[in-house]
Structures are given as C-alpha cells and as structure tokens.
1. Which of 1, 2 yields 21.9 for mean count of other Cβ atoms within 10 Å over residues 248-255, as computed?
2. Could you tell me which structure in 1, 2 was used to calculate distance in nm of label points 7 Å out along Cα→Cβ at positions 72 and 296 as 3.5?
3. When mean count of other Cβ atoms within 10 Å over residues 168-175 is calculated, the result is 22.9; to which of the structures 1, 2 does this value belong?
4. Which structure, out of 1, 2, was log10 I(q)/I(0) by the Debye sum over Cα atoms at q = 0.14, 0.24, 0.25 Å⁻¹, for residues 112-159 alone derived from, given a value of -0.30, -0.84, -0.90?
5. Can you spot which of 1, 2 the value -9500 was calculated from, given it is helix-only ellipticity at 222 nm (-39500 (n - 2.57) for each DSSP H run of 4 or more, over all residues; to 500)?
6. Give the label, chosen from 1, 2, of the structure having the highest value of distance in nm of label points 7 Å out along Cα→Cβ at positions 88 and 216.
7. If mean count of other Cβ atoms within 10 Å over residues 48-55 is calculated from each of 1, 2, which structure is the one that comes out at 15.4?
8. For structures 1, 2, which has the highest computed value of relative contact order in percent (Cα under 8 Å, 6 or more apart)?
Structure 1
Amino acid sequence: MIIITGAAGFIGSCMVQYLNEQDFENIVLVDKFRSAEKEPNWKFKKYKYLVDRELLLEWLDENKKIKIDLVIHLGARTDTTEFDYNIHKELNEEYSQDVWNYCTANNIPLIYASSAATYGNGDLGYDDDDRMLNDLKPLNPYGVSKNEFDKWAVQQFNAPPFWTGLKFFNVYGPNEYHKGRMASVIFHSSKQIEATNCVKLFKSYKPEFKDGEQLRDFIYVKDIIKVIYWLASEMLDAKWSAEKNGIYNLGTGKARTFNDLVKATFAALDREPNITYIDMPGDLINTYQYFTEASMLKLKHAGYEEAFISLEEGVNDYIRNYLREKKYY
C-alpha cells in the first residue's frame with residue numbers, strides 16, 4: 001500500500017498512472033479533493049483510497065489496521081510567484097514534517113520532492129552534497145521552504161528507515177495543463193506557436209550568454225517517475241540501505257539552451273523556427289538563472305543506470321502524443 005500526496009497534480013497524477021501501468025492499484029491518493037481546484041483527471045486512476053490532504057493524519061489514525069508500506073510525498077505549494085512565506089512554511093515545511101514524523105514512527109520508507117530552486121543563482125554549483133545545504137541561498141520563498149525542509153531532514157536523528165529527497169530540475173510533460181504560469185516553457189511555447197507562429201524569449205543581460213542561449217536542465221516527467229519507481233522498488237525490496245539516505249538531484253545532467261528547446265517545439269509542430277527576443281521584466285533581471293545543470297553522480301553511484309530521454313525526444317513525445325489533443329498521461 002503506497003500513499004501518494006499531490007496525487008491530483010502534475011507529477012503525482014503521472015506517478016499514479018505509471019503505477020497503474022505496472023498493475024499496482026493499492027494506492028492512497030492524497031490531495032485537495034474537497035476543493036474545486038483539484039485536477040480533473042484523478043478520477044480515471046485506479047486506487048484503493050481517496051483522502052483529502054487536510055484529513056490525512058486523521059485518516060491514518062482512524063485506519064491503523066491498513067498497513068502502509070511506502071509514502072511518496074509530492075504535494076507542495078510550488079508557485080514561485082507566491083511571496084507569502086507563511087503559505088510555503090505551512091505546506092512545504094510543517095506538513096512535510098508531519099509526513100516525515102508519521103513515516104518515522106511507523107518505520108515506513110519515504111520519498112519526497114525537493115527542488116532545484118534551492119540552489120538559488122547557482123553560484124555554489126549544483127552538487128547534491130547534503131553538507132552544502134546550509135550554504136545555499138534560494139531566490140524565492142518557494143525555494144527557501146524546500147531548502148529549509150531539506151536542512152531539517154538531514155539533521156534528524158529519528159528518521160524513516162529509508163528516505164530520499166529529490167531535487168527536481170525543470171520538469172515538463174503531460175498533465176501540467178492546470179499549472180497556468182507555472183507550466184513549462186514547452187507548454188507555453190507550443191501555445192504561442194499555434195497562436196502566432198512565433199515564440200518570444202527573454203534577451204540575455206550577461207555578455208557571456210547570447211540571446212536564447214541561457215541554459216537549463218530540462219527533464220521529461222516520464223524520467224522523473226521512472227526514477228521514483230526505481231527508488232520505491234529498491235526500498236520495498238530492501239535493496240536500499242540507510243547509508244544511501246539523503247538528498248539527490250533529479251535532472252538529466254545535461255543543460256540545454258532555450259533556443260534548443262524552442263527549436264524542438266517548432267519541429268514537433270512541423271513548423272520552421274521563428275524566435276524573437278524581448279526585454280526581461282525589471283524584477284527578474286537580478287534574480288534570473290542563466291545556467292542550471294544537475295550533478296547526477298550521486299544517483300548513479302546509488303545504482304540508477306537508465307539513460308534519460310533527450311530534449312528532442314521528450315518534446316516530440318509530449319507535443320505529438322499529449323498537447324495536440326490535450327490528452328493526459
């Protein structure tokens with residue numbers, strides 16, 4: 001029996017679908033199911049129990065006879081433009097601490113979502129060494145809240161038997177339709193192309209980067225869920241060890257430019273590239289990341305050996321098989 005928080009969201013709903021594809025249905029779906037904001041596609045998933053996020057601890061207390069074998073904690077407030085830190089603190093720190101403490105008390109393995117936003121402007125690099133957490137300076141309240149929980153987690157003497165925090169880099173793929181401004185650049189670029197046959201990218205304000213040559217580590221959501229499934233299998237089969245517990249990057253390990261991304265988007269839509277460069281909003285100029293690239297050695301040394309989907313392959317699959325028809329994974 002696996003609990004998945006954030007099960008109605010982008011990555012969570014893909015995770016549930018992937019588990020269903022592996023013939024796994026003993027799942028407790030946790031999200032804001034009492035809210036009109038819930039993702040509409042959750043109802044098509046195969047699952048055992050449906051629990052509202054605010055009632056999770058109460059539900060667990062009332063259903064102690066149900067043996068939980070693993071928790072995949074993907075639920076979070078992910079809006080980087082939300083500057084009320086109290087909201088991030090409640091959902092990304094305090095709620096996560098509650099989940100952690102439950103797993104610890106009941107000897108349950110835990111996999112949770114952190115974020116590459118914890119790295120800030122990247123001045124200290126992108127090395128997922130747990131000892132660097134105190135030195136990181138995230139650029140927004142969301143990143144701060146994720147880093148605060150990471151720091152709290154590695155300091156705990158009492159912990160789940162097996163646990164990992166995964167720093168997601170720039171994730172894209174099906175089921176992100178509801179995310180609005182927080183949806184991927186690919187999602188927004190495809191809409192621009194269909195509407196205007198053109199994509200607008202921010203100009204560069206650093207001489208070492210040409211316009212559109214800013215770099216990101218873009219990772220397809222299908223790779224995210226494959227890694228989580230591998231980790232879950234390792235933990236459930238007792239192939240994981242406490243020595244491997246900690247924070248892990250989850251990107252491809254290969255940065256690509258926004259020009260590359262947009263060209264792949266045009267190709268998937270069977271159109272010729274047409275890119276224009278626009279001024280960056282003033283409030284972004286001093287906080288904009290020009291380069292992100294995950295160091296993936298730690299995950300590799302932990303035993304994960306599968307290759308990651310290339311940007312061109314991922315974008316092509318996403319647009320042709322999902323975005324064009326607004327299909328869910």
Structure 2
Amino acid sequence: MTGGKPGRIGIWLALIVEVFLLTILTSSFGGRSIFESTFLNWSNISQVVRALSFIAIMAVGQSPVIISAGVDLSIGSLLGLSGVVTAALLNEAMGIPLAVFLGLLTGLTCGFMNGLIITKAKLPPFIATLGMMSIARGLAFALTGGETIRSLPATFLILGQGTLFAVPIPIILMVIFAITVGYALRATPWGRYVYAIGGNEEAATYSGVHVDRVKLMVYSLSGLSAGIAGILFTSRFGVGQSTAGLGYELDVIAAVVIGGISLSGGRGTLVGAIIGSLLMGILRNGLVLLNVSAYWQQVAIGLVIILAVIMDRKTKR
C-alpha cells in the first residue's frame with residue numbers, strides 16, 4: 001500500500017500555509033514589508049535547503065524501516081559517529097576517498113548490527129536501536145575525547161559547501177539517494193516485501209518472504225543514510241563533533257510520519273517523507289528567525305511529533 005492522494009494534498013497545503021505564515025511573521029517581526037521578509041531572503045533559503053538535506057537523506061533511509069513497522073532511534077547518533085570517524089581519519093592524513101568510504105561503512109555496519117540484534121536476538125526495534133543510539137554516541141565521544149576535530153582538507157569541504165550548476169551538492173546527493181531508494185521500494189521485490197512485512201509480518205512469512213533478510217537490509221540502509229548525512233554534515237561545518245546529530249532522530253521520525261508514512265507500517269511514500277523533512281526544516285528555521293529560544297524550539301518540535309502521531313492514528317482508523 002502507498003499513501004493516498006488526499007494525504008499528499010494535505011501535506012502540500014500544510015507546506016504552503018507554513019511558508020505563508022513564516023513570510024508574514026518574519027516581515028512584521030522586524031517592521032518590514034512582506035517583500036523584505038527575512039525568511040524569503042535568498043541567503044536564508046539556501047541555508048534552509050542545505051540544512052534540510054541532512055534530515056531528508058536520513059528520512060529516506062528511515063522510511064523503509066517505518067514502512068516495515070520498525071523504527072530506528074539510533075540514526076542521529078550514527079550521523080555523529082560517522083562524521084567523527086571520517087574527520088579523525090582525515091586528520092591522520094588518510095586520503096579523502098578512503099576516509100569517506102570508512103565513514104559510510106561505519107554507518108552501514110551499525111545499521112546492520114541493529115538489524116542483526118532485532119532479527120536474531122528478537123529484541124523490539126525500539127530497544128535495540130535505543131541501545132545503539134547510546135553506544136554510537138559514546139563511541140563518538142570516546143574518539144574525540146569531547147573535543148572538536150578541526151583543520152579538515154579544503155577538498156573535502158566541497159562536498160557539504162560546494163554547488164553544481166548553482167545547486168548545493170548535498171541536495172543533489174539527496175535526490176540521487178531518494179530516487180535510488182524510491183525505485184527499490186516501488187519496482188523491486190524487496191520493496192514489495194518491505195510493504196508486506198509492515199502490513200502483516202506473519203502473512204508475509206507464510207507467503208515465503210525471507211523476513212529477517214529484508215529487515216537486515218532495511219536497517220543497514222538506515223545506517224548508510226546516517227553515514228551519508230554524517231559525512232555531509234561534517235563537510236558542511238568543517239569540523240567533526242561528537243554532538244553532531246543530537247536529537248535529529250526526533251526530526252527524522254517526525255518528518256517521516258508527517259509525510260504520511262504510518263507508524264503501524266505498510267503505508268507511505270518517500271515523496272511524503274521528503275516533504276515532511278521540508279516542513280520540519282522550515283519550522284526550525286522559522287523559529288530561529290523569530291528569535292524563539294532553543295528550549296521552546298524543542299517544545300514546538302515535540303508538539304509537532306505528538307500531532308503527527310495523532311493524525312497517523314486517526315488516518316489508520
């Protein structure tokens with residue numbers, strides 16, 4: 001099953017309303033006309049687009065997990081660990097391609113371990129990925145000693161800061177990743193199995209679906225998406241930080257659910273998840289422009305998550 005057209009129309013309307021409101025509020029907030037809105041400023045839009053690419057990439061990776069009726073709470077910590085591993089290797093004068101590969105491998109391996117624990121140890125996804133969240137964040141702190149890794153190669157910084165035909169490279173990579181995963185979900189047996197497992201795992205098993213193998217691939221993909229986001233995040237800001245991605249798992253899950261992917265599994269599309277990421281990115285940016293305290297920003301994000309889950313339950317019924 002996939003998300004219906006009414007759901008897609010609803011999220012597009014929500015996006016339009018959010019943009020309209022923030023345009024008005026950021027204009028009147030500073031005593032400016034609507035054409036001088038700090039939100040519609042090209043520099044701000046560029047920053048928003050780059051920032052939301054990290055959430056969108058992880059939302060693409062998280063989507064098959066939630067469609068299969070699972071959840072990955074470790075994704076934010078894996079972003080931080082992958083970024084730290086890449087930065088630490090670059091500081092040791094390792095070549096950029098190899099350092100990036102090992103950073104991606106870090107995320108992929110941790111995701112695979114999540115899948116292994118869930119399928120072999122039979123732990124609930126919530127518990128397994130919660131444990132990995134703590135492990136990955138602890139490893140990131142251990143590797144850095146709590147310090148920030150600086151002086152990264154200028155060539156590496158192009159990944160997160162550069163553009164190609166005026167389009168930010170992170171957005172290009174996000175689109176490529178989304179198209180690849182979207183194709184796999186819509187046009188391959190693996191994608192059909194993901195939806196089948198989310199709809200009814202027992203029925204999928206009796207139908208001959210190798211459930212454990214599919215779940216291993218799903219969680220490995222989620223870990224890989226965190227690795228991609230971690231490398232781009234590190235490149236964007238030019239430093240490796242053990243705190244990178246802290247709390248991002250909430251934004252990612254909220255983006256996916258807002259985008260119409262059911263927490264109960266078996267329903268939703270990647271397009272919705274990406275639009276949900278856009279909604280979350282714009283919300284965070286708008287709160288910053290309105291000088292809302294970081295503490296109240298967390299309150300707002302929490303409320304959005306609760307509302308998204310309520311709407312998901314109502315839609316499911």
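A short reminder: the numbers here are calculations on the coordinates, not readings from a lab. Everything quoted here is computed from the prediction, not taken from an experiment. Cβ atoms are built from the backbone, for glycine too; each structure is taken alone.
1. It must be structure 1, since only it matches.
2. The value was obtained from structure 2.
3. It must be structure 1, since only it matches.
4. 1
5. Working: 1: -9500; 2: -25500.
Here the read-out was taken from 1.
6. Once distance in nm of label points 7 Å out along Cα→Cβ at positions 88 and 216 is tallied for 1, 2, the winner is 2.
7. Attributed to the structure labelled 1.
8. Between 1, 2, the highest calculated value is found for 2.
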